[in-house]
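A short reminder: the numbers here are calculations on the coordinates, not readings from a lab. Bear in mind the structure is a predicted one, so any value in this text is a computation, not a measurement. Cβ atoms are built from the backbone, for glycine too; each structure is taken alone.
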Structure I
Amino acid sequence: MMKRKVCVVITARPSYARIKTALRSIEFHPDLELQLIVAASALLNRYGDAFKSIEKDGFKIDRRVYMILEGENLVTSAKSTGLGIAELATVFDNLQPDIVVTIADRFETMATAIAASYMNIPLVHVQGGEVTGSIDEKVRHSITKLADLHFVSTKKAKERVIRMGEDPKKVFVTGCPSIDLASEIISNPEMNFDPLTKYNAVGPAIDISSGYIVVMQHPVTTEIDSARRHIEETLHAILNLGIPALWFWPNVDAGSDGTSKGIRNFREVYSARNIRYYKNMMPEDFLRLVYNSSCVVGNSSVAIRECSFLGVPAVNIGNRQKDRERGQNVIDVDCDRKAICNAINKHMENGKYPSDPLYGDGTAGKQIAGLLATEALSIEKRLMY
């Protein structure tokens, strides 16, 4: 029997961590052949050269798709989506995959979904059915309606996908593959690398031996005019606290230009001796860094997903994640420096939380590969006829 060609499209820094264990399981499955496309910001230096992490892990990249227009605003996001549809259609025509896998809810993910759907290639969506209240939610639900098979992270996500009219037999709660990595970290949590020397960064060589926090804050795509003000409130909160902080640059979202400018201007005006800025890390290194931190601050879904499993205290700022399911490790605050400081201090007093398997039990990658080898066959036949 011919192996089923499974084409996975990775478009951004977080997408790799969200699918890595599934990539491994697909590669090792006797009935599957992995095709890997890396596209969009995952190819760009200013967003951390995520493709280098992928190659370092031993994965072969079959195609690279450059599709990001400069600007990081609403117009460039829409145009980059259109460019991605055109480029990915050509790549799919060349590779002739049996299945296309797309991840989560970014605008580049929408390009993948549209191109595959119009080419009658079965589309598998990982992490559908979740709600956040931003433009990501519209994109996520739109991809759900384009997808033929759904691998969701939680029971509530499954219920939402079914309520949107999808066949319950095609919706599976696998958990999130990033939780697989988090599970590996819990079993071996010691910091086995030095983040100050292993990765290039900007800022002082801060001392993290007595504790540190991790900060990841992206623009809210429905509030891009406030992106700079939002990031400045967080910057001032971290400066005022004086706690050593490892800060990661934002994703390529509409409004990230304002976020980045806010960070650069702050660095020029203030002498923040407690903040060091990073573009990217290998997924396991990043999660080990998170696990050993005192708190994660910002509005990344990492604070909601992986941190719930790791039991790491999280301060979620603003509206980017406002409706997402969360564990008891999360304190929600407005974009206000005093509220941010108070929440961080509260977490520092409380310490770690119990592990919560809300987003998975650490077996998502194996489940996804197994389902791709079985359930996808019926979809292929349905589309064929």
Structure II
Amino acid sequence: MLIAFELSGEHETLPKAEVLACLRAHNIRYEEKEHTDGILVIEAEASTSAAPTPMAEIAERLGMTHRIYAILGVSSRYRYRDERAMEALIKDAVDRVMEPGDTFAVRVMMKGKSAIAQVQMQVQVQGGSQHKELEREVGAMIKRMGYKVDLEKPKKTLVLLFTRHKCFLALLLHSIEKKRYEQRKPHLRPFFSPGVIMPKLARVLVNLSVVKAEDILLDPFCGTGGILIEAGMVGATPIGMDIQAKMVRGASQNLLFYHLKGHLITADATGIPLRANSVDAVVTDLPYGRVSLISGGINAKSRASFMERLYEEAMGEVYRVLKRGRKAVIVFNSPTLYSLFPVFGFNIAERHEYRVHRSLIRYIAVLEK
């Protein structure tokens, strides 16, 4: 079964990595077919059980994907104006996915500048955009097969998905609702502190850990609990730690605000009060802006030394409590820390970076024990 993910363009590497991590979290075997113009196509192994492949659950998890499609047919983008070839492609697809009484709508999505330019050159626009003209043409083909158009609430939405080289005929499976992340912005929570990770990025970090429902996820520098919230939202059991009691109290309030259960501990990350090999995932944002709060206002040289020891001892503890074969996702502010992780036996599985603002780049390491 060919599945396409329409990735958001907000980051170069994170959207694809998030999708693949979610597939692994749901034990879906897949083969990557192509990744171009923001479209990731995989071949997913068909489900052997009576239950369908859980793409709906994956759609609920994803943060940096717009839509998920089932690919029904593929054509060169240069052939889509061949009406006979297109009609044959449409008929075969419709016969497979439409049922008696189904209504439909047709949509056109163009990804990549070259795909858009090609369509603009070839489509004769008559009182509308090139998208609308194509939608009308394909819609007319399907109407001739006896199906009824419903542009408001169609039972099936068929999509012509253009990349620079191909035209995919696809069935829309799921649209990812992005408003949920806007509704969880940090300043809307009962307890707020500036400089925290935004909900969408926190969700991506949780997903990169390949955490599964009912797994235990630890954030040893939990702050206000943003990562814990997203972990709870995907069904994991969050454990949060912070050396500041007020942060622990605030994180607890924020979890309760979203009706989520978790375990909060006031503790130092250099001595995590958990058994060895007891957690399934670790996701954390290493402190860098709150140093004065935890290091007593010491001078810059001493502060740097303090932070170096903190990172070393904390990562040793993260390695100790994490189960073998599982992942830790660590956010930090200096690429020099990459050399620290292998010292404890971690394998660096992925490296990502994102720009917070002009003068601050943050780094993301996906580590495997």
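Given -13500 as the derived value for helix-only ellipticity at 222 nm (-39500 (n - 2.57) for each DSSP H run of 4 or more, over all residues; to 500), which of the supplied structures I, II does it correspond to?
Values: I: -13500; II: -9500.
It traces back to I.
When relative contact order in percent (Cα under 8 Å, 6 or more apart) is calculated for each of the structures I, II, which structure yields the highest value?
Values: I: 19; II: 13.
Comparing I, II, the top value of relative contact order in percent (Cα under 8 Å, 6 or more apart) belongs to I.
Between structures I, II, where is percent of Cα pairs over 34 Å apart highest? Mind showing how you got there, number by number?
Details: I: 23; II: 37.
Biggest value here belongs to II.
Which of I, II yields 23, 16, 14 for semi-axes √(5λ) of the Cα gyration tensor in Å, for residues 83-186 alone, as computed? It would help to have the intermediate numbers written out before the result.
Details: I: 23, 16, 14; II: 24, 21, 13.
Answer by label: I.
For structures I, II, calculate FRET efficiency 1/(1 + (r/R0)^6) of positions 179 and 347 (r between Cβ atoms, R0 = 41 Å, to 0.05) and state which one comes out highest. Please report the intermediate quantities before stating the final value.
Numbers: I: 1.00; II: 0.65.
Comparing I, II by FRET efficiency 1/(1 + (r/R0)^6) of positions 179 and 347 (r between Cβ atoms, R0 = 41 Å, to 0.05), the maximum is at I.
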